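Q: Listed next: structures, encoded as structure tokens.
Just so you know, all these numbers are worked out from the coordinates, no wet-lab data involved. For clarity, every value in this text was computed on a predicted model and none was experimentally measured. Cβ atoms are built from the backbone, for glycine too; each structure is taken alone.
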Structure 1
Amino acid sequence: MHTPPIDDILKRLHDLQAELETEVENILSEKRELFQYTLKKGRVRFERSMLAFQRSHKQGTWNYLRNARTSHLLSAPIVYSLVIPIAILDLMVSFYQLICFRIYDIPLVQRSKYVIIDRHKLAYLNPIEKLNCIFCGYGNGIIEYAREVTARTEHYWCPIKHARRTPDPHRLIECYVDYGDVDSYKNELKNIRKSLRSMDKTDQSPPGQ
């Protein structure tokens, strides 16, 4: 069970997170106006004048390659080889949650909220830079997406805290029972699972917070 001071800290943390999200969205709105772009159904649209300005600052592909470090060029195949395991992870995680989450009555994780590929819309990037940005957006997005799927899985099957804390635990772990607390695990497992089932699909806060 959480001690009262920890519960209080978690509540304040959740409130601060909500405040942060609101502030970030306000800043993004200001940036959209400053850099002259809009979002329509998730798609970026730049004003023509801004596109022209960006194109005037684009470095040509040949100059980009000529000025690149040899070590960067030689390591590129290693970097892009990760596309294969990441794509497999993407496929398997999606297949897993589509089948198993429906069986367990766990809300599905919305992949589109995590995998955001939009940097290729920036006209000041050359084709290689755009490809790099697509890879990074896809790779990091899939890792975030997979983490949320596995977090909900852990919340359902093994909501027990570890004996020691990891550097960056996922958002659901604060709702778990303490390591070694047999009574709480036996008595609260059903309620913990129920809280996950009732979690709204668009909710990003831990159940019960």
Structure 2
Amino acid sequence: MVRDILEFERRVRARGFQNIAGVDEAGRGPLAGPVVVAAVSFAEDTPIPPVDDSKKLSEKRRLELREMILSTPGVGTAVVVISAERIDEINILKATWEGMRLALEQLDAVDFALIDGLPVPNLPVPSEAIVKGDSKSASIAAASVLAKTRRDEIMKEYDTVYPGYGFAAHKGYGTREHMEALARLGPSPIHRRSFKPVRDALSPPPEQLDFDSLWGGRR
């Protein structure tokens, strides 16, 4: 049976909504870098690129699909970057919600949003949350591709600014390589200090503090 990746969009249009945007994010879990949110709306009856959950695709295929999405007639797109500093200020969940609101506000005439995951409060339009929506909705899948490709580009750029952490390879996720670099180099300016592994890297362990106190801080 062929999966109908436009089923949710058709259901919403049957309820009277016309301009439907899919919304997804990339980068909620990493220890460093921004969270990136994208929103994509396709015109009704426009041929849709063969999109899918970006996590299932190779980097090469994601980049190919990004070009196909951006060149689709009548497509609307918005990409919002929420910095590590903002994530630390309001927490990752609220930062993601903020990015979703901002992305939808940037799209013209959107009247409904399909959101990947769980419900999001205070969006500018009515919405429906779809668990694993990036593999069920064409609009959300397209948003996942735009968010993922943009975030990967950002992390590759940061790899040249803050060398030694391996950002180009692991994109800020807590891999073994990343954790070893974090312990060796300490946090960079783009590390999320509200995340426990980064907090731990900022503070010496208690036994180190006790040893220093015996020497009056002089070693």
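Q: One of 1, 2 was used to compute helix-only ellipticity at 222 nm (-39500 (n - 2.57) for each DSSP H run of 4 or more, over all residues; to 500), and the result was -13000. Which label is that?
A: 2
Q: Right, here's the next one. From which structure (1, 2) was distance in nm of label points 7 Å out along Cα→Cβ at positions 37 and 125 calculated, if the value obtained is 0.9?
A: Source structure for this number: 1.
Q: Given a value of 74, 35, 32 for Cα extents along the principal axes in Å, calculated from one of 1, 2, which structure does it belong to?
A: Details: 1: 66, 39, 32; 2: 74, 35, 32.
Considering all the candidates, the number was obtained from 2.
Q: Where is mean count of other Cβ atoms within 10 Å over residues 141-148 largest, in which of 1, 2?
A: Structure 2 comes out on top.
Q: Tell me which of 1, 2 gives 27 when you compute relative contact order in percent (Cα under 8 Å, 6 or more apart).
A: It must be structure 2, since only it matches.
Q: Next up: A value of 0.10 was derived for FRET efficiency 1/(1 + (r/R0)^6) of positions 53 and 109 (r between Cβ atoms, R0 = 25 Å, to 0.05); which structure in 1, 2 was it taken from? The partial results should precede the final answer.
A: On the way: 1: 0.10; 2: 0.40.
Label of the originating structure: 1.
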